[in-house]
Structure P
């Protein structure tokens with residue numbers, strides 16, 4: 001069937017179609033589109049794209065990372081999949097405090113939690129995929145084995161992260177093969193990763209958790225001091241849960257419950273409806289203040305609900321702490337969020353993540369697997385709801401979003417951006433409902449309220465072409481402005497699909513290497 005492609009911006013179709021997909025790397029988008037062309041649905045498209053992204057965008061996502069997803073099935077049900085990883089059972093907060101003091105470092109083997117992504121893929125596959133498990137991996141295996149031209153985002157990250165990433169032997173061999181970082185356009189070849197993907201494709205998801213691959217990566221990390229055991233890997237399981245939801249301007253906005261940050265999006269949308277006029281213009285200061293308070297709530301209270309953390313509705317209504325608690329440091333290159341939909345009624349907002357750029361900066365060489373540093377999000381304060389504990393999930397920045405109009409999907413949206421994800425989702429939705437086309441919504445200049453730092457203060461990271469009126473409104477509310485270049489990766493990559501009466505309009509962010517395809 002015919003298809004439309006843009007390296008960024010919108011594509012639209014009014015002919016008979018299979019669906020649409022938008023991701024942050026054009027090769028992943030094409031893999032997802034090919035799954036749709038072959039008769040697959042949105043889940044098939046999402047899984048094919050996710051596998052490719054682990055090859056072509058390793059600064060953002062890898063097999064050693066996590067995922068979350070919102071899935072809408074043809075009967076109209078929306079479910080949330082939590083495939084975020086757990087802390088090793090043999091580790092303790094006392095040992096971590098003895099080794100690291102009052103906070104975990106940003107890059108260290110102790111920041112690696114059990115990766116949840118591969119069993120998350122299996123849960124999605126079992127829930128509704130049309131194609132075989134092995135078919136999800138064909139493009140990813142080819143790209144890892146044969147190599148792909150290195151992307152703009154990865155090339156820049158290799159330079160930025162060189163000081164620590166190049167110290168890891170596994171990462172150095174892949175990303176600095178001649179002693180220098182791979183430049184944009186140079187071939188990124190990952191032979192060991194290709195073999196690992198091939199084993200997972202042929203043997204199933206359990207290969208990563210109980211098979212030869214598990215034995216290799218667990219052993220490799222143990223040599224570096226990791227406490228993750230084969231039992232930890234074998235016992236890991238994702239789970240399905242009910243999404244959080246609220247009505248906004250006559251639409252149902254659905255997102256993810258704790259341990260994710262989805263509550264912030266719904267909390268602030270409620271404040272907008274309660275009286276923030278022109279929230280992206282003259283009311284931007286009020287919107288920023290709402291997000292500042294949401295950041296405080298997140299830092300103080302967000303934690304794993306399976307380990308005693310409070311629920312999403314409680315977080316939405318919680319009063320900010322009187323004494324601000326420092327939030328997470330600003331991550332870079334932390335996530336890929338992408339959107340997929342098919343005409344049979346499936347829709348997926350999907351987020352895969354390795355957390356900070358290239359995660360823990362540890363690539364296990366026999367498997368080619370790069371590992372996340374999501375454990376650095378744990379607190380080492382024993383009184384914190386988010387305090388480290390064996391088997392516990394840390395609080396997460398990840399959050400997918402679906403917007404439903406009556407019984408039908410209106411928008412499928414996903415973004416990266418670390419702790420800014422709720423803010424990006426809010427800006428995308430507000431612009432969309434004000435009449436912006438999807439490409440206009442993802443392209444528009446952005447700003448985000450920074451998390452509270454140990455030094456305190458209220459600051460906003462803002463692209464230089466944000467309007468003067470918005471900047472003035474933010475400054476009038478007491479926020480200092482940290483200006484960055486327009487279309488900066490600091491403000492995240494987003495992907496958006498809008499459902500039309502006669503088709504779809506899909507858009508991918510110009511801040512990424514992505515594309516959008518309607519099939």
Structure Q
């Protein structure tokens with residue numbers, strides 16, 4: 001990193017940390033997912049409840065290589081020191097896969113596949129002459145590694161499948177150099193001249209910084225950071241097919257089968273069509289109204305002021321047979337996202353030029369990791385803030401995860417909330433809404449909420465003649481009403497209430513269900 005960029009990055013981190021100086025819990029509301037967040041600082045990996053209290057700690061697991069995940073088995077999976085680990089709940093290691101290939105490094109992300117194997121991002125060494133043979137541009141420093149995706153056997157650790165980005169590159173700069181071709185005629189290839197010089201890591205070339213795997217499609221989503229694109233590749237190929245442009249379900253071998261975020265990279269758009277800037281964390285949405293679509297964290301580094309990040313949702317266009325549609329002389333569709341969460345589109349304030357993540361949770365809310373600030377936020381479908389937590393004792397985080405109370409890893413575990421990670425604890429007066437009650441099944445309503453007298457009175461009626469208790473909280477999670485006398489119908493006088501959004505939580509004590517509704521006071 002040159003001196004100017006070093007100063008810039010350090011200053012950015014300091015400024016953003018000053019903006020969010022309070023560590024620990026900053027907001028908790030009834031609509032936030034009731035569960036536990038997996039966070040890491042320089043000491044340990046922790047599970048914290050919605051009030052930021054530690055319910056479990058892996059004290060012997062720290063300084064993982066950017067991102068740990070809790071598997072349904074209860075094992076913590078992560079990369080550390082070029083080794084893949086699965087660590088049991090008690091801290092002992094169940095799986096250890098060491099890398100003995102001196103020309104390979106495990107980095108950023110490991111995913112456990114349905115067959116039990118491990119899918120990992122990696123870097124393979126490539127000398128300067130090797131990059132010259134690829135037609136690499138001479139103005140982008142002297143990189144020494146190329147991006148790979150590898151599948152490792154769950155027992156032996158041997159590589160059983162590999163995809164190498166250097167097999168799928170192209171340049172239109174000089175017909176006398178290797179890998180020359182027309183960009184518009186090769187949408188499955190990555191343009192080396194599109195690699196940005198706005199960065200500090202010049203030992204890397206394209207820099208894949210995150211991935212996801214879709215078991216139904218048998219496809220891998222890759223965040224190719226330095227060219228501002230999310231790219232999909234076919235995992236149904238053999239390793240030999242993955243080196244070329246034929247084979248696999250899509251018949252394109254290891255070439256890109258779909259790409260989104262910057263169509264000018266394959267000469268099917270202009271700078272105005274570009275959406276992604278140094279993005280992270282592409283993933284298929286598994287929950288909520290956008291299930292099946294894709295989302296990522298768009299850092300928007302190097303974009304004009306005002307600086308803000310975004311979480312765009314896009315739905316790759318396919319034909320009736322499930323193949324991605326690309327018409328001749330046109331870009332893969334859609335060009336623009338269907339929806340964006342950011343300060344302009346939804347009023348959701350967050351920005352991090354580096355690291356970070358966006359992922360839908362099992363209750364349909366969206367969790368955003370604002371990496372440079374170590375800030376985790378959960379928002380509803382409209383982008384309103386539901387939960388906010390600043391990871392203590394760490395300058396920034398790569399990504400975080402949050403798991404619902406019924407996540408299989410928690411089966412049989414006895415959780416007792418302890419102290420907070422930060423000391424002294426956050427000054428926020430947090431109410432823990434996590435109880436043993438369950439949310440109602442999709443589409444079912446226990447109560448109906450309506451307004452009478454021009455919003456001066458809220459009327460709540462049981463839909464099933466089941467008596468319920470209820471609580472009302474303000475937008476900051478402060479308990480305003482705790483009505484413990486179950487009846488079928490209730491009214492709340494709103495005449496003197498301050499305008500804003502409140503949260504009404506009805507609980508069916510007999511059947512152990514709850515329903516949360518927004519209470520609006522105009």
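In this comparison of P, Q, the computed figure -1500 for helix-only ellipticity at 222 nm (-39500 (n - 2.57) for each DSSP H run of 4 or more, over all residues; to 500) is attributed to Q. Identify the structure, out of P, Q, from whose coordinates distance in nm of label points 7 Å out along Cα→Cβ at positions 50 and 218 was calculated to give 4.1. Working through the options, I get structure Q. When mean projected area of the Cα convex hull in nm² is computed for each of P, Q, the one that comes out at 26.6 is Q. If distance in nm of label points 7 Å out along Cα→Cβ at positions 26 and 258 computes to 4.4, which of P, Q did it come from? This value belongs to structure P. Between structures P, Q, the greatest calculated value of mean count of other Cβ atoms within 10 Å over residues 122-129 is seen in P. Given structures P, Q, which gives the highest value for distance in nm of label points 7 Å out along Cα→Cβ at positions 90 and 202? For this comparison of distance in nm of label points 7 Å out along Cα→Cβ at positions 90 and 202, the top structure is Q. Here FRET efficiency 1/(1 + (r/R0)^6) of positions 82 and 370 (r between Cβ atoms, R0 = 30 Å, to 0.05) is compared for structures P, Q. The highest value is that of P. For the structures shown (P, Q), relative contact order in percent (Cα under 8 Å, 6 or more apart) is largest in P.
Computed from the coordinates by the stated procedures, all read-outs in this text should not be read as laboratory data. All values reported here derive from a predicted model rather than from experimental measurement. Cβ atoms are built from the backbone, for glycine too; each structure is taken alone.
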